[in-house]
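Quick heads-up: structures coming right below.
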Structure I
Amino acid sequence: MRYSWSFFISFLLALLLNVSNGQPLVPALFIFGDSVVDVGNNNHKLTLIKANFLPYGRDFENHYPTGRFCNGKLAIDFTAEVLGFTSHPPAYLNLNTEGNNLLNGSNFASAASGYYEPTAKLYNAIPLSQQLEYYKECQKKLVEAAGKSNASSIISDAIYLVSAGTSDFIQNYYINPLLNKFYTVDEFSDTLLQSYSDFIKSLHALGARRIGVTSLPPIGCLPGAITLFGITSNECVARLNNDAITFNEKLNTTSRNLKNMLPGLNLVIFDIYQPLYDLVTKPSQHGFSEARKGCCGTGLIETSILCNRYSTGTCTNASEYVFWDSFHPSEAANKVLADSLVAAGISLISNQTLHNIVYTGVV
């Protein structure tokens, strides 16, 4: 779908009017996936993959660590704000049982989860299958709180965001000889994409119609990946990036097939690869001074429990860094990535909603 510049100007003006009137563009956001979108579900798990301690969250509201793998906001936090939400979708496991807390959506993501079920089990994270079970619970609570008709509208009109796959490669396939000796990269990618396809079909069967899925990032450019797999090079690991590119091409093909197969499905792939690659390879053009190392510790390998308040060398100004720790973008980089998400995700808003906000300024 293509829009003219005049349409975008009208859309943005109407969006600003809606936001100023406290009217989100969609009723709810439901989020699934891994550490890129986890806002604290792993706080409640017996796992080493956590971020509920300083210096994580040091630039977040009240300088408080919530479980986000970042110094501040994630890309999904910025996205929620642009869509008009005054609060971010909360971690499902942090919620009280009352369904009213779920009326604007919830976050089911778990750091170290992925499309491949054993990846999550390896780190005692929450696999996508269990995230889906939590969502089913969530639907029942919505019906109890809002009534069947209102809950049905929330479910069908909400936006669903999915971010997974990176942990499957970085935290499992590349370091697990039981996998990389048994599967070629192509075979492993096909296994992940079958799980992805099954997950989207399950979401669709539960009423989801507007789904956004992030591509793999340039995994060979993550500071931790360069440290682990770059051998003597200090540059992005081309082999890993090529794997991500191939996976993303297959992801696009699989997604097109799903759209043709599932009635009423609006499925959008968010390209995270190119925006993050641009930040890494041309940092100064985007206002960053450091793209090889993360802010926390030496910036070469620290993440999760290795990134703590005693990590020697942690930078004072994370906004100059593309990466916060050795695997996750800083808040400043997340803001740039969120702009790309919003631009790509306009088509997730229904034509009728677009018509309403452009011509009347209301949803």
Structure II
Amino acid sequence: MVRAPKPLHLAVEIDGAGGHPAAWRVWGRPPEDVLSPRVLRSVVDTAEAAGFALVTIDDRVVPGEGAYPVGRLDAGTRASFVATTTASIGVAPTVQALTTEPFHLATQLASLDHGSRGRAAWVVGSDNSADVNGAVGFEPRAPEAVQREVRDVIELARQLWDSWEDDAVIRDAATGRYLDPDKVHHVGFEGEFFSIVGPLITPRSPQGQIVVVGAAELGVTDLLDIVLLSGRDVTEIGTSAAGQQAVTLADVEVILDTKTESAQSRLARLDGYSPWPDRGRLRFAGSARDFVDLVRSLADKVDGVRIHPAVVTTDLAVLVDEVLPVLQELSLHRIPKPGSTLRETLGLPRPLSRFTSTTN
């Protein structure tokens, strides 16, 4: 018996002009358009119309010199901007766990989930570089301390998202009561790096728990809803993680053939400005047909793929026109339903607040 193919979740990284540091030189727009809200919305609209489940938006310090364009808008702000203009695609900004005040981080992400009507996710940032620490007056941590602090921030955020029960807001006009105070819970968190007394200032959001996305190498896969796998991790972790509750996505950097230029020629031209750094991800350069074959080969190892287009304008267009339609024909492409929460799209349960049983 021939086994039916497993549909995959497809995500796409849309930060700036593309994943290659020289993308802004060849993307066909003025360099200053990397900061354009109009361009950002156009890219997200294209990804949503094509059926991507999720867009991720990177956030890191831009070097003051070199091949990168200088300037970036905050990822959370960009995510909030596009969330209210979309209907089915998940929106996942990178928010740094080591340099963002945890209470504000949890509040910002809960607000994004309200604004998107349940399509928010959080890509856990763990930038420990001297540049990002220097910008906020911190000192770089040891690797072991980074893992412990990231774990604390995620655990605290999850507690704060639960601090309002689902039915805490009652809006009883007759009595003038807006909420039931017995269903709003203080969170007393005393950790190695910070202490917090809740509750959150935001009522529980549509998903209850925002979808938490993080790289396998963070060492906190037990706290993640989506685990991002590097090239090595796809084979070492992907198969074993696939049976767990978390969704596994292979991180793949992609540069594709166009009608006028091969992928290899395009890559050589971009690398002539500045080399594409090796971040440990799978990297594909070739035709749309061969990329479809790569995605098919990953279907037994992971639940989906997060694609990093080398040049967002050029490569996203090829993906939309030549890759996603073929994956759909092969039943390898999950298309989100308008109005669905991101958890529903990913097949993840909506958890009850951990405090629900204390008052019900």
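Relative contact order in percent (Cα under 8 Å, 6 or more apart) computed as 25: which structure among I, II?
II
When distance in nm of label points 7 Å out along Cα→Cβ at positions 110 and 198 is computed for each of I, II, which one produces 1.6?
That value comes from structure I.
The value 1.6 for distance in nm of label points 7 Å out along Cα→Cβ at positions 94 and 302 was derived from one model only; which of I, II is it?
II
Tell me which structure, out of I, II, gives 29, 58, 13, 0 once P(r) over Cα pairs in 20 Å bins from 0, in percent is calculated.
Here the read-out was taken from II.
Which structure, out of I, II, was helix-only ellipticity at 222 nm (-39500 (n - 2.57) for each DSSP H run of 4 or more, over all residues; to 500) derived from, given a value of -9500?
The correct label is II.
The numbers here are math on the coordinates, done by the rules we state, and not lab data. Note that the structure is predicted; figures quoted are calculated from it, not measured. Cβ atoms are built from the backbone, for glycine too; each structure is taken alone.
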